[in-house]
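Just so it is clear, none of the values below were taken in a lab; they were calculated from the coordinates. This one's a predicted model, so the numbers in the text were calculated from it and none came from an experiment. Cβ atoms are built from the backbone, for glycine too; each structure is taken alone.
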Structure I
Amino acid sequence: MAELKLEGVFVPNVTPFKDGEIDEPSLRKLVDYLVEGGATGLVPCGTTGESATLSHDEHIEVIRVAVEQAAGRIPIIAGIGTNDTRETINLLERAEVLDVQGYLVVCPYYNRPNQEGIIEHFRAVAEVTDRPIVIYNIPARTGRNIEVHTVSDLARIPNILGIKDASGDINQAMSIIARTKDFSLLSGEDHLLFPICCLGGKGGIMASAHVLPGVFMEMVGAAAAGDLVEARRLHYHLLPLVKVMFKEPNPAPAKAAMKLMGVISSDEMRLPLLSVSAACREDVAGVLHGLKLL
């Protein structure tokens, strides 16, 4: 099994577009920026990567470029989840030829399976690879919560190593941490990174970490070391950034920030999502100025 240490700050990187197509030079520049900025790892083709609007060929191409540009400097966890188990397995099998260190697999959306169906979905996916799998629970988008007992059952599958928890439910997060062993809970709600780490979580997979990934990592490290005063200080230092990153639908503010900072050439989105409004762009710029990034 490929080794993957599921702790730290993983960035679900945006997919830059230009004139409707993937902007490969910007994607490569973004990967370099995030690697050099201190990100623990990257997660291409997650929600923030607008995976729902990518064709299968584009999906694999984004992962390929991220892997190639990262060049082994940090791990790549490829987002390959869909609401169809066969389609998810097909994407995984295409990604297996790439040097990814693991996969992020979202709870099947739209179909609204019961908990037994969720277990069988993840079991089927896990059986076709020996690479690590990270469960992605985001009930606000999928229409289904992966319940604590389900996570506990899935954690017994050898290559299911952790969960990106975007449930927003601290009680659920605590229960998962308490009931699992050798299993990492990563915050998928950016504003909850600090409390999640204080409770035993191992870090996060967060869109806000496009900006200052190394400072987010400092917060995680301080919490892990028991320096809660410093971790709390960094939490409140970064909180305005976290708030503005979700003022309009993700990942539009993250793309606006990367464009303003000169990392990507365009903040173009694919319909039905739109680029940020003028007011939101001004707010993003204001926060970046406050952080002395502009």
Structure II
Amino acid sequence: MQPKTWAGCHVPLITPFKDDYSLDEAGLKKLVNYFIEEEKCDGLVPCGTTGESPTLTNEEHDKVIEIVVKEARGRVPVMAGTGSNSTQEAIERTKHAEHVGAAGSLQVCPYYNRPTQDGILAHFETIAKATKLPLFIYNIPSRTGRLIEAKTMIQLSQIDNIIGMKDACGDMMVTMDIMRGTRGGKKKFYVLCGEDALTFSMMGLGGDGGIMAVANVIGKEYYKMIHLMLDGHVEEAREIHYRTLPVVRTLFIESNPAPAKEAMNMMGVPAGKLRLPLVPLRPENRETLRKALVQLGRLKG
């Protein structure tokens, strides 16, 4: 399914695991329907950081994407997380996602090997040539160790099937430089926020929505806030932004997606275990999270 627009609220799906840490396929199917039918979303993004992709085998990675695409049944587009610090592996995962019917691909900046800007450019150019899928570039230097600079992102935006970015660079000046440099081009270049607490602010600068870990927990609220912003209802969106901010902050009290999975389990949504090296929340942080969810009305006191 190719959407008319990629603007909106996209959920970077957690990957549910059973008590023995194996993939919970039934739980994953439930999540797909839960976010489409109950919480509401404009798209699903399996196998990102929030989906614990570093702990998935290649076979599991492919299976998760297949399940999500099949269960979504074209109701919302699936943007598959298929990036890697290995260009060849990213191509293989992306080709598989294209084959099984994903609508797009999210490509993270190469991590650990920390390429130069020329290397980053060559990496994404090579992937783009190997697929017809629309690509979104994920800029998250806090996890990858390398910032995709504004100049590089603007160059990437000129490649036909690179149509947007997930922005979690942590520097709004860089974000604004990219927005300014990609406006008025031959095609729309989407800017989706990946720094959850900045979604409202980024949309005020011209962003198109977000791919936010918190949407696993407060998807309904973020869906409404994003669509209010898209429709120009800033004051109503601002109210949701500030009302949900305590929960958003608490969902990053420890490494993502540990708090999100904890919150989902509290809410009775299938999330299951974390795979090592991630571990359950400390008891005091779990209680802080519980109180924030109660205050928002997501849990009973």
Matching 2.9 (distance in nm of label points 7 Å out along Cα→Cβ at positions 16 and 272, computed) against labels I, II points to structure I
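Suppose FRET efficiency 1/(1 + (r/R0)^6) of positions 72 and 232 (r between Cβ atoms, R0 = 30 Å, to 0.05) works out to 0.55; of I, II, which structure was it derived from?
Numbers: I: 0.30; II: 0.55.
Derived from II, not from the others.
State the single structure among I, II that was used to calculate distance in nm of label points 7 Å out along Cα→Cβ at positions 24 and 176, giving 3.6.
Numbers: I: 3.6; II: 4.3.
The correct label is I.
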